[in-house]
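J.: Below you'll find the structures, each written out as structure tokens.
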Structure 1
Amino acid sequence: MSTDYDIVNQVLTNRRSCRGYLEDEVPRETIEQVLSAAQHSASWCNTQPWQVHLVSGEARDALSKAAVEHVISTFGQPAPSDFPFPAAYTGVYDVRRKEVGWQLYEAVGVQRGDRDASAMQMLRNFEFFGAPHVAIITSDADLGVYGAIDCGLYVNSFMLAAESLGLGTCAQAALAQVAPAIREFLALPDDRRVVCGIALGFPDPEHPAAQFTSTRAPISDAVTFVD
């Protein structure tokens, strides 16, 4: 008989970043189930700072177009994200980043050194990897990094709820690179900060990007027991 732990562990283990979706839109009632579950996420002092714009249909296509145009027009310039991007990836963080990057490139047929193909794959971020929906997550400016941390908890809850319903998701920090375009498109007020996006849809099990699973370090690499 499955325990609550077994169920949670299975959902956590099965969840992956989905980079290939079927065209079918997810029914509104199913999306609302995901949102309802995620709303129970923990937050600092119960502030619940997340605000979500769930973008679909023609609006989704228009947002993608605006994001791609912004990336192309600002290529080579620093990313105008609302929260600072990592200053550098060093040591094991760089190893893990490169490992999963090459796993993805190999799965979708991008050869090492093919800059044109890698650039096209990079732009897929701003097409939400073909997902029919994208959730844009924003936080309150005054809450700073703690609001962003709370939104991170929300993002994880959102993805696990979606996984439990047979949906695919991909948390997209890349969308923070186009914060100005997102802010203009959604008419966000000045006190909102773009944290990230989440691609959402029915996963395409035959998509090349679905043919690999990223690795996870053992708990011994992350945990120190102090007795």
Structure 2
Amino acid sequence: MNLSQTPIIAIIEDDVSFAHYLKKLFLGKGVKVVGLAHSVKEFLLDTTIPFEEIQCILLDINLSGGEIGIDQIPQIKKKAPEVDIIVLTMHDEAKFIFQALCNGALGYLTKGTGFDEIHKSVIDVINGGSAMTPSIARKVVDFFVEQSPSSGFNDLSTREFDIVIGIKDGLSYKLIADRYGLSIDGVRFHVKNIYKKLHVNSKGEVINAYFQSQSRK
């Protein structure tokens, strides 16, 4: 994201007061909130929302109408394929974290997270990074190391492995490019190859493959 551009987000949250509280704080930070919905269904049916402009969505798990937010991530992606999603919830169980990441979320935060950290996470994700508090990251590690290692991980080139380390460290594509002397397009090219070799579709699954391989060494 160009620093001169205004970040544009949406919030899907069934707690009305909390949703409006977040919106007010984001507006105070210069972040434009173009969508505020209490369920994914309501969000997707709102014709006033400029879906093509939204860069990041904050998504709760328990939503109005009995919806489970993380189950609806694929539906959101169909409507806005380029949007980045951060789950913001009270739940910190590993099963929810894993499911959110596998469904395409790029971040997972609990509602006990301070607003400054939430704001930073949104900006980091918009800039190509990922977002997890240390406690959530540890749960991800603990969950992933119990799984069987990915058979494709050993097929990565040295440069692709470097980029996996950058993804694991939560770096944006720009910071990965700076770290390894690459162009951003070069990073994107390598990431596509990494996804193919590991048979994954998200950064969360790349991190999964990394910790799986390390746990068996």
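FYI, it's all coordinate maths here, none of it is from the lab. Predicted model only: the values in this text are computed from it and were never measured. Cβ atoms are built from the backbone, for glycine too; each structure is taken alone.
J.: Tell me which structure, out of 1, 2, gives 15.1 once mean count of other Cβ atoms within 10 Å over residues 76-83 is calculated.
T.: It traces back to 2.
J.: For the read-out relative contact order in percent (Cα under 8 Å, 6 or more apart), a value of 38 was computed from one structure; give its label from 1, 2.
T.: Answer for the origin of the read-out: 1.
J.: A follow-up question, please. Computing log10 I(q)/I(0) by the Debye sum over Cα atoms at q = 0.12, 0.28 Å⁻¹, for residues 52-123 alone gives -0.51, -1.14 for which of 1, 2?
T.: 1
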